[in-house]
Structure 1
Amino acid sequence: MAKILRYFMGANTPQGFVSRFDEMGDRRGGWRLTVLKGGPGTGKSTLMHRLSDAMARRSEVIEEIHCSSDADSLDGVIFPRHRLAIADGTPPHAIEPRYPGAYENIVSLCGCWDKDRLFACRGRIFDLTDRIALCHKESVSYLYGADALLGEVRAIAAKASSREKILRLAQRLAKNEIPRGEGAGTETIRLLSAVTNKGTVCFTDTVAALAPRLYVIDDPWGFAAPELLAQLRRLLLEAGHDVVTCVCPMAPFTRIDHLLAPGLGLGFVTRNKFHLVDLPAYRVIHARRPKHAGAGVRPHRRGQGPPRRPGGLL
C-alpha cells in the first residue's frame with residue numbers, strides 16, 4: 001500500500017488567498033497535470049479521493065493536497081511514481097493552462113451539474129456565495145491583524161537574538177547530520193500547516209512518515225526557527241540532498257516553518273502554540289536562553305545517558 005503524505009498547496013494569508021499550485025509537478029521532468037474544472041459540489045474532491053484509493057496499490061507514495069478552507073476536502077492529489085498530478089483548478093486557486101497538452105490537460109465536470117435544480121435554487125445559491133465571500137474577507141482581516149502583531153513580536157525577538165549563534169548552530173548540525181552527496185539537491189515546496197475551517201491544522205503524520213530523526217525547534221517568538229531553517233535548507237541543497245521546504249502559511253514566499261530531508265530520514269520542525277507538534281524528538285532546540293550556560297546540540301551516543309538539553313539562541 002502507498003504511503004500517504006498530506007499537505008496544503010494554498011493558504012489564507014493576511015494578503016488573501018495565496019496559491020502554490022505552481023509546485024504541483026515538474027513540467028520539464030515529463031510530468032502531466034490534469035486540471036479539474038467545475039463548480040462547488042460537482043464532485044472534484046470525491047473524484048480525487050477515489051483516485052487516491054484506486055492508485056494505493058500501484059504507487060509507493062501518494063501526496064494528498066487538502067483544502068485550507070475545508071480541511072477534509074481535497075484540492076489535489078500527486079502520484080510521483082507516475083509523474084502525474086491532479087488539481088482542482090477553480091477559484092481561489094484557479095489554474096489556466098500555460099502549456100496546454102504539453103503539461104496541462106483540462107477535464108470538465110460541468111456535465112455532472114443538475115442545471116435545472118441549480119437554476120431553481122439560484123436565490124439561495126446567490127445568498128450563500130455572497131455570505132461566503134464576506135466571511136472570507138472578514139477572516140483575512142483577522143489574519144492581517146494577527147500578522148501585524150506577530151511581526152512586532154518577531155522584531156523584538158530579532159533584536160535579542162544572535163544571528164551568528166544561529167549560523168554556528170546550523171554549521172554544527174550540518175557537520176553532524178548532513179553527509180556530502182553528489183551535485184546539488186532539488187527542492188519541493190509544500191505547506192505542512194494552514195489556517196483552516198478547523199483552526200490551525202498541521203499534518204504531523206507526514207513528518208512522522210518522512211523524518212524519523214526529528215529536531216524540534218521550540219520557538220515561541222517565531223524568529224530563530226525561520227533563520228535556522230533557511231541556513232539548513234541552503235546547506236542541505238549544497239550537500240546534494242533533496243528537501244521538502246514547508247513554507248509558512250502566513251508568509252508562503254518568504255518564511256520557512258519546517259524542513260524535511262526524506263532521503264536522510266531527517267526533519268527540522270518549528271514548535272510553538274501555532275504549530276502543536278506532538279512527535280518524539282531526537283533533539284529539542286530551545287530558542288530561548290535557558291538559565292544554565294551553554295548552547296548548541298551535541299551528537300548523542302548510546303550508553304551516554306539522556307541527550308544533553310541544548311542551549312538557546314536568544
Structure 2
Amino acid sequence: MINRIIIRAKVLQIVYAYYQTGSNDLSRAENELMRSLQKSYDLYHYLLLLILVLTDAEQKRLDTVKYKYLPTAQERNPNLRFIENRFAEQLRNNETLRKFSNRCGTLWNEEDAGFIRNLLNKIQESDIYAEYLRSPNTYESDREFWKKVFRNIILESEELSDILEEKNIYWDSDSGIIGTFVMKTIKRFESARGPLQELLPMFKEDEDRRFAIQLLHRAILEHDENAVLIDNQIKNWDLERIALIDLYIMQIALSEIKNFPSIPISVTLNEYIDLARYYSTPKSSNFINGILDSIVNELKADGKLFKE
C-alpha cells in the first residue's frame with residue numbers, strides 16, 4: 001500500500017528535518033523514515049475505522065430520539081439501512097482491523113464529536129444518501145454507498161484535513177493518497193470473505209521497503225556531491241531566492257537518477273516535479289525541471305549516466 005509516491009514524499013520530509021536540525025545520525029533518520037511510513041499505514045486503518053465511528057454515531061442518535069418525549073412517527077420507525085449496512089458490519093468484524101484497533105486504539109475521540117456529527121449530517125443530507133435509500137437493499141449497494149461517501153464527502157472535508165493535521169503533522173498531506181487506498185480496499189471487499197477479507201499490506205513488495213531506505217541513505221551520503229552538481233547549474237541565479245526545499249528536492253532526485261537503474265529518468269523527473277508543486281512555490285516545478293534536465297545531460301555527456 002505504501003507506494004513510491006508516498007516514499008519519495010517521506011524521504012523529502014526526513015531529509016529536510018535532518019539538515020534543519022543539524023543531525024548527524026543516519027540511523028536515526030532511517031528510524032524516523034520507517035516511523036513516518038508506519039504512521040501513513042496507521043492512517044489507512046483509522047480512515048477505515050471512521051466508517052464504524054459514523055455508524056455508531058447514527059445508532060446513538062437513533063437511540064436518543066427514539067426515547068424522547070413525544071417522538072414523531074419517523075423517529076419511532078426510522079430507516080435503518082445506514083446502521084444495518086452489511087459492508088460496515090463486515091468491516092467491524094474484520095480480523096485485521098480489529099487487531100489493529102485493539103493494539104493502537106481509536107484515533108477518534110470525544111474531542112472529535114462535533115466533526116463526526118457534522119460529517120454525519122453532510123452524508124445524510126447528500127444526494128448519495130438519498131440515492132442509497134432508493135437503491136436495492138443488497139450488499140453491493142451497501143459497499144458502493146461507502147465508496148461514494150469516501151470519495152465525494154469524507155475526502156473532500158476541509159474539517160477532516162484540519163483534524164488530521166492537528167493529530168499528526170504529516171497526515172494532512174497523506175490523506176488524499178491514503179484515501180484512494182481506502183476506496184480501493186472498499187471496492188475489493190466481498191461478502192463471501194466475511195471477517196477474513198484481506199486489507200492492503202504496508203508494502204506490496206519488499207523491494208519498496210528497500211527502495212525507501214536506500215533512497216534516504218544515498219540522498220544523505222551524496223549530499224555534497226549533488227550540491228556541487230546543482231551549484232554548477234545555478235551560478236547565475238540569486239541563491240537567496242531559491243527555496244531551500246527546492247535544493248533538497250533536486251538532491252534527492254539526483255540520488256534516485258544515479259542509483260536506481262530500473263527507474264526511467266522521465267519517471268523520476270515527473271515525480272519530483274510533482275513534489276515541488278505540492279511542497280514549494282508555484283514557479284519551482286519549472287525551475288527544478290530545467291536544472292535537473294541540464295544536470296542529466298551533463299552526466300550523460302561525461303559518460304557518468306547511461307540510462308534513459
Structure 3
Amino acid sequence: MSERPEAHGVIVVNKPREITSMDAVRAVRRVTRVKRVGHAGTLDPIAEGVLPVCLGQATRYMDYLVDSGKTYLGEITFGTATDTYDASGSETASGDPAALSRERIEAQLPAFSGVVMQRPPMYSAVKHEGKRLYDLARAGVEVEREPREVVVHRIALREWSPPKAAIEVDCGKGFYMRGLAHDLGAAVGCPAHLSALTRSRVGPFTLDDAITPAELEAEEDWEARLEPPDAALRRMDALLLPPAAERHVRNGQAVTLPAMAPYAKHLEVRRAYAEGGRFLGVVRFNRAESSWQPEKMLARPIVSRYAPEG
C-alpha cells in the first residue's frame with residue numbers, strides 16, 4: 001500500500017477504552033497511508049476521548065497541543081486504592097466510604113485548584129535517573145518522587161453516586177487525574193482510585209470534532225476529517241505578512257513589522273500567514289530587535305480557513 005506524504009493536518013480521534021494511544025495512531029496511519037504521524041498527549045488504555053493525531057507537516061506543531069489546556073471528566077471510586085492509582089492496578093488499601101458525602105468531597109476540592117504540587121504516580125512516564133517510573137514500578141522498585149508544579153484552572157464535582165464521584169477538571173500540562181483520585185482519597189480519609197476517564201478537550205479540539213478509529217476506517221472521504229495544520233494553533237494570535245516579509249521568513253530571515261510591534265510581548269509567538277490565506281508557520285517576537293523571527297515554518301504554505309481576514 002503506497003504512502004500519502006502530501007497529506008498534512010490534524011485528525012481528532014475519539015480514542016476508545018482498552019486500546020493504546022499508539023493503536024489509535026496506527027489506525028490513522030492505516031487509513032491515510034501517511035508515514036509521518038504522531039499524537040499530541042498520551043491517553044492511558046482505560047481512558048477514552050480526544051486524541052489529536054497530526055499528519056505530515058502538522059507534526060511540527062504537536063508540542064503546542066501537548067502544552068495546551070485540557071479538560072477531563074474522571075470517575076473516582078472511593079473505598080479502594082491501587083498501585084497504579086486506577087482500575088488497572090492491584091489493591092493497596094481499602095476503607096469504608098459510607099461516611100462520605102457530596103459536601104465533604106466538595107470541601108476538599110479548593111485545595112486542588114490553582115497552582116498546586118502533585119507527586120507523579122509510580123506508574124507514569126516520568127524519568128528517574130534515566131529510567132521511566134513505570135519500568136521501575138513493574139520491576140517492583142518504588143522511588144521517592146519530587147512533587148511537580150501543575151496548574152488546575154477549574155475543578156468541580158459533577159455527580160456523587162456513592163461510592164463514585166464524577167469530577168471535571170480544566171488543567172495544564174503534566175496533571176495526572178490518577179494522582180488526583182489518589183490524593184483526594186487521602187484528603188477525605190478514604191482510599192480511592194480512578195475508575196474511568198474521558199478527555200473531552202485538548203486545546204481547541206473537543207469531542208464534537210472527534211471520530212473513533214472504527215468510524216474513520218468506514219469513512220469514504222477521510223480527508224474531509226482532516227483539519228489544516230494551523231487548526232491546532234487557532235487560539236494563538238495571527239499575523240498577516242506582506243509579500244516582502246513572506247519571502248524573508250520563508251528564507252529563515254527575521255522581519256520588522258512596525259505596525260505590530262507595539263502590541264507584542266517579548267518572545268510572544270504568533271501564527272504567520274501570507275496573502276490568499278496561506279499558513280506559513282509560527283514566528284516569535286524579539287523585543288530587543290523589534291523583529292519577528294521564524295520559529296517553526298512549513299516547507300510549503302498551506303491554504304487555511306483559519307487565516308485572518310485582510
Query raised in the report: One of 1, 2, 3 was used to compute helix-only ellipticity at 222 nm (-39500 (n - 2.57) for each DSSP H run of 4 or more, over all residues; to 500), and the answer was -5000. Which one was it?
Result: 3
Requested in this report: Could you figure out which one of 1, 2, 3 the value 21.0 for Kirkwood radius over Cα pairs in Å, for residues 81-232 alone was computed from?
Outcome: 1
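Each value in this text was obtained by applying a stated rule to the coordinates, not by laboratory testing. For clarity, every value in this text was computed on a predicted model and none was experimentally measured.
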